[in-house]
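Q: Scrolling down, you'll hit the structures one after another.
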Structure I
Amino acid sequence: MDLGLQVLSNRFTSAATIPEYTHSLVMVACSSCGLLQLSSPPPVAEIVPRFPWIMYNEPEGHLDHLAGLLCDPIKTKKECVAAGISYKDDTLLERLRERGIHTTWRISPHDLGMDGNKIEIETVQERLSRGKTIKDISSAHERPDILLVRHVLEHAHDTGAFLAALKKIIKPGALMAFEAPDCTTVLTTKDYSAIWEEHVLYFTPTTLRACLESHGFKVERIENYQYPLENSLVAFVRAATDNSAALTVTEAEKEEERTLSNGYLAAFASEKAQYHQVLNEYKSQGSKIAILGAGHLTCSFVNLLGLQDLIECVIDDDPNRQGLHMPGSRLPIVPSSVLHNGQIALCLLGLNPLNEEKVIARHHQFQVNGGRFRSIFPASKLAIRRHGEYIRCKR
């Protein structure tokens with residue numbers, strides 16, 4: 001699926017006329033296991049955020065349960081070391097300390113030859129994949145019995161090099177916990193907002209297992225934690241001692257994954273046309289359309305589906321974003337007060353479904369005045385497209 005030249009979703013601009021960096025975005029499905037992936041992600045140097053206030057939050061409602069699972073196999077050990085590879089592991093390391101694992105550490109920017117207190121995931125995976133800092137990390141820290149890798153694997157530009165580097169950090173037989181988004185719902189519901197230049201790999205439980213096994217890991221179990229937008233997969237693995245692992249994914253499972261991924265790629269053109277038709281119906285009746293939430297999901301939804309000419313503005317009350325323009329679409333970012341000036345008739349929601357009710361409650365008057373909220377995510381109960389059908393404008 002060739003999506004052409006696309007901007008980076010973290011490149012907000014202060015004016016609509018500022019030139020933008022673009023990169024060719026192409027998605028492919030592995031002909032063997034069906035794993036959906038970007039064929040050539042943008043250079044890491046370009047992905048690095050230009051704004052210090054850009055943050056990406058991961059779901060954490062499952063971390064207490066996950067901490068319990070991680071501690072259970074090592075309860076009989078008097079000394080256990082747990083480590084993480086990025087700031088996304090900090091809250092889980094804290095939970096492990098609360099459960100009695102007192103020796104913990106996390107790879108720091110200094111370990112990777114960087115300055116500052118925090119570096120983003122794109123840089124972590126690149127530095128580890130290059131392998132130049134592995135010896136320094138191993139000499140500076142005690143090798144862990146448990147290694148946490150939350151929401152980094154899907155960002156890896158060189159999966160094999162990244163995983164090989166992690167094996168060099170751990171003790172023999174160490175338990176590793178890889179966490180990544182579950183894209184099963186994304187693929188089955190044809191949700192194209194999930195395509196993001198920073199996510200190279202789009203896992204399902206089967207393709208995550210196939211990926212790890214093919215790189216020499218024994219997968220002991222995979223937990224699938226349920227969330228409204230996308231579930232969190234956690235694979236518990238150990239490096240195979242003979243540098244190989246049994247491949248347990250069957251040909252039938254691979255065929256099912258290939259069918260799922262290829263169906264997602266093949267449906268893009270028709271889904272794009274449907275979104276245009278439905279939003280044009282609203283627009284043709286004089287209804288102005290806004291979208292709430294100036295994050296990367298909104299950016300992908302608008303840019304990849306080519307909806308910028310049908311939308312008036314993007315709403316976001318984050319003061320850091322006020323007055324800026326969305327990457328690619330150049331849509332202005334405005335405060336939510338615009339919902340109450342009587343001009344917006346349809347407000348699309350580009351925010352996590354967990355937060356939809358709270359946001360809608362704050363703008364009750366918008367609905368009283370005839371405004372409608374609809375989500376861009378097919379999995380939401382407010383989706384503008386639900387169960388394969390598009391909710392059309394009432395005439």
Structure II
Amino acid sequence: MNGRKACIIAAGISKFGVRQAHFVDMFQEAAKVCFDDIPALKPKDVDGILVATSLGGRNATQVNAAPVIAERLGIKPRSMCTRLDTLCAGGSSGIILAKGLIESGIADIVMVTGGEKLYTPQKWEVFYSEINVVDHDWDGAQGLGLPPPFFAMHAKDHMKRFGTTKEQLAAVSVANYNYGAVNPTAQYQKKLTLEEAMAAPSVVPPLTLYDCCPITDGAAAVIIASEEKAKEFTDRPLVYVRGTAQVSLNSVSANWPGGDNFSDWPHLKLAGERAYQMAKVKPEDINVAQTHDCFTISEVIEMEELGFCKKGDGGPYVASGAINLGGKVPINTDGGLLSCGHPFGATGIRQGAEIMKQLQGRAINQVKDASVGLTHNLSGACAEHTVLIYGLEPVK
């Protein structure tokens with residue numbers, strides 16, 4: 001390391017949802033918003049691009065997406081131009097790699113962009129493709145790549161071990177939908193009551209419609225720059241990428257096969273501990289967080305493994321209002337996956353964008369005096385966990 005510090009300085013998000021737009025169109029939409037967010041910086045100033053997408057080749061028939069997207073965005077990469085795929089954590093993985101490129105001196109300004117075109121003329125293809133996210137020959141053949149039944153097992157186990165209730169799961173839906181109701185780029189912009197959430201149709205018991213994030217088209221983009229370059233292009237408060245970690249212990253889940261339960265996520269606990277250590281902070285220092293609420297049970301377990309509450313207390317914790325504005329740690333303040341939707345490669349970037357705006361004091365659902373924020377993704381069938389910590393001060 002040569003003392004250089006990486007900062008997130010601009011962000012743009014396309015409209016998420018069921019889109020008629022082409023795969024690349026949504027990347028252009030997100031990039032335009034990103035460049036408009038920092039008018040002094042132009043595409044020619046960007047020397048690297050990282051493109052996060054998992055199904056671009058399958059659903060949009062666009063392989064080798066990075067140079068195509070770079071050309072469409074007017075970027076001429078001189079340090080790095082590559083695509084990456086860690087499914088749900090592709091965007092966060094890109095931010096981690098951009099941090100490394102910048103802090104090592106290989107690059108000065110990198111755009112990290114990601115997105116998916118998940119809706120296709122035959123909707124069944126989306127679910128068929130999701131089986132490919134696990135070990136295709138061993139696990140996919142048993143249907144383990146389908147998220148709702150897999151996470152229903154996690155929910156049932158947590159309920160059995162700790163007494164977690166459907167009302168507590170619904171509290172996550174209500175909080176995140178109500179955050180997303182005022183987010184113009186969210187797939188669902190509607191208020192939700194506890195009564196509506198409890199009355200929703202079943203998907204896979206105990207999970208109902210509002211316990212599950214939707215299938216989504218969309219893209220997002222951020223600019224990561226060295227501290228020195230950032231100061232040339234913006235006078236906003238700098239948001240530093242302070243700590244990162246990514247942990248994978250098994251191709252399907254850390255507790256599959258051979259584990260005795262689904263409610264302990266040791267890979268997330270380890271990722272959180274490593275990110276906290278790198279950032280030189282503790283769980284109690286986090287003012288706002290974006291976690292991977294692909295299902296409501298996910299957010300419950302994430303509260304525990306990230307150290308926001310004790311193991312087994314995730315249900316009462318989310319139901320207490322701790323995740324709401326004014327609570328202990330407001331979570332998913334732009335609506336999260338449940339409301340915004342989940343175009344895999346875009347999600348970690350959307351999360352980083354929200355934390356940047358929170359720390360700069362320009363978020364829609366603003367957390368008062370936020371100075372340290374966290375993002376978290378799980379990937380695939382809970383096989384991999386990625387944690388990033390951002391702050392208004394660099395690590396010293």
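Q: The value 5.9 for distance in nm of label points 7 Å out along Cα→Cβ at positions 130 and 370 was derived from one model only; which of I, II is it?
A: I
Q: I would also like to ask the following. Once FRET efficiency 1/(1 + (r/R0)^6) of positions 114 and 266 (r between Cβ atoms, R0 = 35 Å, to 0.05) is calculated for every structure in I, II, which label goes with the largest value?
A: Largest calculated value belongs to II.
Q: One of I, II was used to calculate relative contact order in percent (Cα under 8 Å, 6 or more apart), giving 16; which?
A: Here the read-out was taken from I.
Q: When mean count of other Cβ atoms within 10 Å over residues 10-17 is compared over structures I, II, which one is greatest?
A: Structure II comes out on top.
Q: Here is a follow-up. Which structure, out of I, II, was volume of the Cα convex hull per residue in Å³, for residues 186-289 alone calculated from, if the result is 123?
A: I
Q: Okay, moving on. Ranked on FRET efficiency 1/(1 + (r/R0)^6) of positions 50 and 242 (r between Cβ atoms, R0 = 25 Å, to 0.05), which label among I, II comes first with the largest value?
A: Answer by largest value of FRET efficiency 1/(1 + (r/R0)^6) of positions 50 and 242 (r between Cβ atoms, R0 = 25 Å, to 0.05): II.
Q: Right, next: One of I, II was used to compute Rg/Rh (Cα atoms, Kirkwood Rh), and the answer was 0.99. Which one was it?
A: I
Q: Another question, if that's okay. Given -10500 as the derived value for helix-only ellipticity at 222 nm (-39500 (n - 2.57) for each DSSP H run of 4 or more, over all residues; to 500), which of the supplied structures I, II does it correspond to?
A: Corresponding structure: II.
We did not get these values from a lab; they are worked out from the coordinates using the rules stated. The shown structure was predicted, so the numbers you read here are calculated from the model rather than taken from an experiment. Cβ atoms are built from the backbone, for glycine too; each structure is taken alone.
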